[in-house]
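**Q** Please find the structures below.
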Structure 1
Amino acid sequence: MRFRTLLIGTSCLALAAACTPSDEATAPVEQVENAAQPAPETATEQTETERLYAWFDEQFQIELSHSPTGKTYLGMIDDLEAYGQWDDPSEQAFRDGLERGAARLRYMRENFDYDALTPEAQVSYRFAEFIETNNAQQAEFRDHGFVFTQFFGPHTGLATTLIGYHRIDNADHAEAYLSRLNGMGDVLETFTARAEDRAQGGVLAPAFAYPIVIEAARRFITGAPFDDSGEDSPLMGDFRGKVGALDIDQAARDELIERARQALLNEVGPAYTALIETMQRHAGMADGRNRGAWSLPEGEGYYRSQLDNYTTRTDLTAADIHQTGLDEVARIHDEMRAIMAEVGFEGTLAEFFEFTRTDDRFYLPDTEEGRQQYLDQATAYVDHIMEIAPQYFDTLPRGDLEVRAVEEYRIETATGAFYERGSLDGTRPGAYYVNLANMRDNPTYLMETLSYHEGAPGHHFQIALAQELDNVPMFQRLQGYSAFSEGWGLYAENLGKTMGGFTDPYQDFGRLSYEVFRAARLVVDTGIHAMQWSEQDAIDYMVANTPMPEGDIVNEVRRYMVWPGQAVSYKVGMLTILELRQRAMDALGEDFDWGEFHDVVLTNGSIPLTLLEELVDDWIAEKQAAE
């Protein structure tokens, strides 16, 4: 799956782009008090909903105007001044953003009549209210997050913005790229100083993270113009390639490349060198310790805040989540043993795990024919779901869905499978990508589950429908929470079985393999961060209870250790949606309607689970009142 952090402090009503709190650009202090002013009145009288939506759109544009990188992520590159800037990484900018959010919340509550809004606008209101409130709560523990880890950080994020998102279609775009190169050193140094401040306050990443961060940083200053290896460094190669495609004369091209070389040597290189030195020193301070959030200052409160953030629920304690995980693992193991009996396998569950990992019958040939066979079968699963989807969904995505192999240029760094959203205007289809670099990484018994999760009725239905929402504020189309989005992906796997899929017992085992992996995350994440489990305790539990290879498990556990709480969002989201569906079925009996239920879930955007529960309860009450 592709994961995106919902990091704390992101200015609300803003972007579902890849901006981190520290990346966010914000208004000067003197502009904050004016940030939540209403739109100018027009000659035509507006309804309360129209007033609210106009104000939401104004606030969205305000935040967008403060986020140059946010504009880049959304493909808005006509503002050449912004295209050459980074978001302000300063602590003051972060605080200004929080104040703007607080001002927005106050203004919304004081100036709009909630009862006069349409039901749809009331959802938007509550969604915005949750975002602002959650951001403020998360900001209380801002200093507890790790700035640099083996999984994320500005040491890779800044370069990724340039390489992956900064287009150079003309000379002006090249100038903007150069401007960002020249400003990149200062931004990276600000983040390095922040990591230093947090380390001095006792917030140090686990020891295993530092060598990986250091190696990743070194890669960006390896190659020309930093050495005589004959190969370009990543940013030099990216700039050279993009400028090389421009229709300009060679002298102009050479001049641009020389300026990039100087920016890399004078600005980017020294900042990465300083970062490496700081990370080496922090590695010594970490002294081999690999511990969870409990070991940080105010660690218990910090982890509590992360669980609230990533589950979008406040009624679940770490102990609750841990026990739910244990119960789910036991239940899923029983279902796996039933499949073992069905296929006539004699042995333990662990032996069955090993059998499915290693037997050649579960792998297609590592050839172009084998890859095409995989794509054809995955497409067939998606096509079948699309054919029968009207039986379960009243509203279907307008945008198309394609199944694709990951392209050669990113095959080495891409995850195993992921969904890539289509364009907002529908001209570019959504795509379920699978990485077929090594066919031994793609057992066929996982194929059906992945097709439902990443494609239909999973992420494509959820993300495309959110983007296609009519007459809702832009923030509602773009904002996302992993408890909802990944919870829906897991729910879609389960729904696939309800829709008649998984008739092959090995494919059904694949579904359970993914489910037990997500259930084990509940146990391991809470074990690490609340119950003082060691890294090895977590690895041992995952090895004993999931079919994943140990090498993959080590990487997973280390991800959980630097990203407290995020891993529990998947299963919590799935269980919440299933519980709400069962609540509706029990209350409505024969009046339960699949399409109506799924409309309630999917046609309001990627909302917090607390709001989803309210909407489902409202729908149940309306259905009962109409009887």
Structure 2
Amino acid sequence: MAIDPSALSETNSPSQISKGNLSGLDKKNKSKEEIKLDQELLKTEEAYYRGVVSIRDLIAPSSLKVNPLYLQLGDRFLRTIFVSTFPRYISVGWFAPVINFNTSLDIAMFFYPVEAKIILNQLKKQVGNIEAELSEDQEKGMPRDPLKQTALKDIEKLRDDITTGVEHFFQFSLYVTIYAKSTKELDELTEKIESLFASKLIYTRRAFYQSEQGFDSTLPLLNDKLMVPLNINSSPCAASFPFISADLTSDNGVLYGINRHNNSLILFDRFSMPNANFVIFATSGSGKSYFTKLEVLRSLMLGSDVIIIDPEKEYKHLSDAAGGTYLNISLASEEKINPFDLPRASSKDVKTTDLIRSGVISIKGLLKIMIGKRIEGDKRGFTPQEDSLMDRALLETYAKKDIIPGCDLSKVTMPTLSDFQEVLDGMEGGDDLSARIMKYTTGTFSGFLNHPTNVKMENQLVVFSVRDLEDELRPMAIYTIITYIWNVVRSKLKKRILLIDEAWWLMQNEDSAKFIFALVKRCRKYYLGVTTVTQDVNDFLNSPYGRAIVTNSALQLLLKQSPAAIDTIAKTFMLTEGERYLLLESGVGEGIFFAGSKHAAIKIVASYSEDQLITSDPRQLLEIEQSKREFAQSQEEEEK
């Protein structure tokens, strides 16, 4: 049947379709379109989110390989161990060796509280069982079992403590994940960590076929996927607390600063250590001079004599304030030191022969610094013939002044460099050495080392300044000053501190470095503590004698370090990553203080009066000088 289009259009016109039918049709059509649109939006959103970088993408490793014995994340190998047995008693801080172990570790602790009612019921049953076993053994006439009796006492005490609220009960899980660069290194580190636990009678096991679960358990996500808990009360749990700090407070000594870990005082007596030597490494402006002046000031109050070698005239203000003796060593100064001086024998047991031999060796070390290099860049020093010639000439120089074995050194006059040159002139083959010495006797540097000693060290504080010396002469001056100080120290036993600032000057020459090392090794016998300060860490530590000086120093202080030196410092002092970061980011007067096997983060503090005496800040020094001038002017006006 044919249909008339006009009729169709009339019957299907909007006016003839009910509103209900129209709305239902639109709703049905919209639902299909919306479903289709939603699906397209979902696909688009999925594609978008696949291209968004999340935190998980940033921290996720490039690859993951699960092995029954270990887990490989990228190029790193991991293994997790867990504690399986605790001993009957553990001491507070037992976990410190593991925490301070010099490698990367992830440590996780899970504590699951257990209701007291449940534990008391279990302990009651155990007490009944043990008592029954003991009664049965007694009836059978068996010997006393100390293990069962000890267990009974422990359980009864634990019951009493839990009942009174002194103790609480937990299920405790302890996991440690170890990181290494190879499987061999991983096995070695694992054995070392297991040995540390075993030394405390705490036994561990490896997460065999649970490498992934062990790694997940030590992530900071609070997911205990290993679930290996041990029943333990609150006291051992507290003893396992990992956040501990070393306490460097003693009954007496010098206040060095404040422990940044726990705000306790770092109060220490350096002379109570196996040796009283101290090394300080810091960059310029980090507070090393401030610290050394503070220690000097406080050591003076405790009765120690202090001798300072000052390369930059930083200790003048402190010396004047403390009433010390300030000696300016330069070509034009009146203070002179004769390198040929010998120590005055402190006892009859010391032989003159030994003192002369020691003086000859010391002067030969100085001469190697002065004239040892025959041409620029020649590190051979003296030839064997020249060395032998010098040895004979030095002995003859002393002999000309009647300084021979068995003489009384208190009644003789010490020779000078000119006397040594005269002896060389009269010896066959000594012309070359004499010509090289001439600039120190009659030439440009004649006012330096060619005079009898006229300085006195009778004051409690003595400062030797070498600021006005040319750089070429500084190593010789410091060597000569230290030799003179060493002679004084050996002559009379007394509690002393020798402070050598900018010690890297002496590390540049092998003979002076060897001399300082010998001084550091022997000074303990003469009640002397040597403080070595340097900002050029690489020059100091790259010298074998510099490393030996650090080894023979019971105290060390590391202040802010430069990125160029931090690797050398970290290797020498076996620093952790956190300690490396601390030294790189430390403020002025902040660092790490080492005392024997203990060390702690330190903040150096001083009172207002001390700060006015020891400051090295140029602005603050100008303000102090200005206030002094104003005070002097006001005094003059009042007198008028």
Structure 3
Amino acid sequence: MAYSSAQAKTDNATEMLQRFFGFPCFREGQAEIVDAILAGEDVLVVMPTGAGKSLCFQLPAQMRDGFTVVVSPLIALMENQIALLKASGIAAAMLHSGRSREENICDWQAVTAGAAKLLYMSPERLATPRMRQALAKLPVTQFVIDEAHCISQWGHDFRKEYLALADLKQNFPHVPLAAFTATADANTRKDLQDRLFGGKAKSFVFGFDRPNITLRVEEKHQADNRVLEIIEARRGQQGIVYCLSRKSTEITAEKLSAAGHKALAYHAKMPDEQRAEILNRFLTEPDIVICATIAFGMGIDKPDIRYVIHRDMPSSMEAYYQEIGRAGRDGAPADAIMLYGMQDLMQRRRMIDESEAPDEIKRLERRRLDALAHYCDGLDCRRIDLLSHFGDEQSAPCGNCDRCLDGAKTQDGTALAQKALQVILSLGENFGQQHIIHILTGANTEKIRQRGHDSLMDHGCGKELDARQWRALFRQLYAQKIIEPVGDYNILQLTARGRQVLAGALEVPVLIEEKRRRFSGRGRGQKSLAQGQVNAKLLSALKALRLKLAKAKNSPAFVIFADRTLIEMAQRQPKTIEEFAALSGVGEKKCAAYAEIFLQALREFENGTDE
């Protein structure tokens, strides 16, 4: 297919950007990607969550002949994208198993008739010979693979159904291919290049930083009570609590509901209809808390999620980055809080060891888990650790993580580690962490008395730390591979490195927090998204109107307008349609649909208040 030079002009793309999406200019990196796609190049794009990846292929689709096929992993993600596109005046279609045959046929006919420029479908559907034969007869301008990390066996979320996409370039050699993801380390990026493009795609890798998200990791202690405490400080805000098991999601949701929060459990064992209903409530209602397994994942594209809590440890740095990336996509301040304990770390490692994955993949997963453990127990700025994992080097501390905000005392922990290791050896390497800590702190438990361990020379040798501080130190010893749990009861034993430490041949850097810090508020810069004056009552009224309109359409509130647009509306208080159209996020279609409604609300507020 030929591409005229006019199609690739940036000024034309900028005009279309304003017309459909209501933005006066591109964000960082978007213009370069749009130009490459318009020029017919194959591209691999890695951009952080919330950076506007979808626009990079949706906009070019409107500027070219034919149509673009978008591969999307989840029905929820397709539905969200289509709702947003249609609200912006862009005709788009989708094919998926959750719709009736008649609906799918109607959308297919719209595409073949040239009435829709975007066609969303699952990887399974695109893999069928029948679909490929049908597409070969049509003017397909572009293939786009969203969440492309799923195609790589080195990725954190490998999916077998994505493997069939690797031969798209062979089946459609003259159709450009674009792959987009937010979570791909260097190995995954190389694998994607090799599998999809034969190493020949133009690569765009942008920074992974989400500076508006405050990063915190806390010791896991009475997890359900702590989750409740954190959410109580954010009552009325939307958030996600990630749990490891289905049972945990249900228990956590029940406890939050009993405390008066609108909390719902979500996991893969639920019927599809029930999950769809919960997702719709989360996207439509303003104050739902979802307690979910990772089943509540890539389909969530909601901009105003204010916090993500990991009640249980995620599986890797990649999974952690993707999951916290659900928060703060509107650019406003948000929190990512992980509760982390040694039991979680050991359970995750056991899950890897007992899986049926090949040994090579198991080794990779162990390395990824070790990287996450290092992040949790690391001594430096968390954002530096997180970004460096993806090759995004940052030299200065971020000032917006618990390490930067709270401060912590770092020290040579070799002597402390030797005390712990000596107790483990004196007990014959036959006891678990809790009993060892009781001996270190000089506790007088029944188990200690029954076994005569109160007479040991080491009983009480570690009283300079309390039990919480010892638990944190044991996690660091585990992360540094100085100790390891063995068997079903997690008996602690020394590793080869541990014996070197005990012999004085290795030093052990540790972080000892002076006292418990019960964080409940927000981090640095956690101001209103708006930097100018915003009338809180007016903004609340505009949000209420948006919700009313969204419910009438049975669509998420952000499909009407994003929070950024409402805040700008409250700040500038436009009086005319021309002024309303100048707001960020107001394209032609939305201006025509909603200008008079919101202008009337602004007039009524002005006439009814002295502020």
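**Q** Once mean count of other Cβ atoms within 10 Å over residues 268-275 is calculated for all of 1, 2, 3, which comes out largest?
**A** Working: 1: 20.2; 2: 16.6; 3: 11.9.
By mean count of other Cβ atoms within 10 Å over residues 268-275, the leading structure of 1, 2, 3 is 1.
**Q** OK, next. When Cα extents along the principal axes in Å is calculated, the result is 85, 67, 46; to which of the structures 1, 2, 3 does this value belong? Provide the component values of the computation, followed by the final result.
**A** On the way: 1: 69, 66, 52; 2: 146, 106, 72; 3: 85, 67, 46.
Derived from the structure labelled 3.
**Q** Can you spot which of 1, 2, 3 the value 0.05 was calculated from, given it is FRET efficiency 1/(1 + (r/R0)^6) of positions 276 and 580 (r between Cβ atoms, R0 = 30 Å, to 0.05)? Present the calculation step by step, with values, prior to reporting the outcome.
**A** Numbers: 1: 0.05; 2: 0.60; 3: 0.30.
Comparing all candidates, it corresponds to 1.
**Q** To test your reading of the models, identify which of 1, 2, 3 gives 22.1 for mean count of other Cβ atoms within 10 Å over residues 116-123 when calculated. Could the numbers behind the result be given before it?
**A** On the way: 1: 17.0; 2: 13.6; 3: 22.1.
It traces back to 3.
Since every read-out is calculated from the coordinates, none of them should be taken as a lab result. What you see is a predicted model; the values in this text were computed from it and never measured. Cβ atoms are built from the backbone, for glycine too; each structure is taken alone.
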